[in-house]
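Peer 1: Have a look at these structures, which come just after this line.
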Structure 1
Amino acid sequence: MPYDVRVRIGDNVGWLRMAGRRPRPCRCGALSTRLCDWKTGATTGKRLKTVTCDEPLCDCCTSSPAPDKDLCPTHAAQWKARIETKR
């Protein structure tokens, strides 16, 4: 769904029409650039697509246990606890 964004360049102010969904803020208030990839165990539909947490994350609040994987602080703590119990 398109949305409008107010843009200021110098003394000029204008509006841009953006495509897609409006980005949600991270829990710290910054604009999110990533989503949590923790698998919740739930599935949807007939194709049994795995559902992920999808909590919005900024670059500072993410934890990356593997390339192209991002975890929110809650699931990063669960991941750390799981790794420590296997040792």
Structure 2
Amino acid sequence: MSELKYCHNNFCSLGCQDEWFAKFGEMAVDHFGRTREPKRTDANSAWHKNYKYNYNNGSNSNYTYYFVNDLLGQRIPITEQQYDDKDLVRPS
């Protein structure tokens, strides 16, 4: 029996995933909504939170949290509490 370990445990291999998309991909995109025009946003609305896991051979490993704005090419460090705050959506 194959183990389902790809695409959120829906496929047994990347080959199976590719076969499924070749057969049903068009139908899925039509169902969930095809993008007909590029989505636009201004730089002030382009902020999102992200984090990086800093692996240090198992000891003293930690996370670094930050705001990112890819349009402006900026990254601003924040605390874990700021990262977890759902109401904080952009730097002040």
Structure 3
Amino acid sequence: MSYILVHHKVEDFNKWKPIYDGHESTRKKGGSKGARLFRSKDNPNETVALLEWDTLENARKFVNSPDLKETMQKAGVLGMPEIIFLDEV
């Protein structure tokens, strides 16, 4: 399995979270096998998501999709997220 670790800050977690949740079906269609979501104890508008993917290729396609960029903008993501592609060892 492949994973994506995404770290970003958002304008307002309470606005961002429903949009993130609503995007789950799109992630699943793209090959996502699920996710774990975290937020900073020091800054509730800072999030980290660990998303599991069926293939690295599908994970990269998703990250580079215009739909994701549009959804992040709508959700209030600030700046460019840090995205790391991972393999479980």
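Every number in this text was worked out from the coordinates using simple rules, so none of it is lab data. Just so you know, these numbers come straight off a predicted model, no measurement behind them. Cβ atoms are built from the backbone, for glycine too; each structure is taken alone.
Peer 1: Using volume of the Cα convex hull per residue in Å³ as the calculated read-out, with 204 as its value, let me know the right label among 1, 2, 3.
Peer 2: Numbers: 1: 141; 2: 204; 3: 88.
Value 204 for volume of the Cα convex hull per residue in Å³ corresponds to 2 out of 1, 2, 3.
Peer 1: Additional query: Here distance in nm of label points 7 Å out along Cα→Cβ at positions 25 and 73 has been calculated and equals 3.2, so which of 1, 2, 3 was it run on?
Peer 2: It was calculated from structure 2.
Peer 1: Which structure, out of 1, 2, 3, was helix-only ellipticity at 222 nm (-39500 (n - 2.57) for each DSSP H run of 4 or more, over all residues; to 500) calculated from, if the result is -10500?
Peer 2: 3
Peer 1: Sticking with this structure for a sec: Ranked by relative contact order in percent (Cα under 8 Å, 6 or more apart), which of 1, 2, 3 sits at the highest value?
Peer 2: Checked 1, 2, 3; max of relative contact order in percent (Cα under 8 Å, 6 or more apart) sits with 3.
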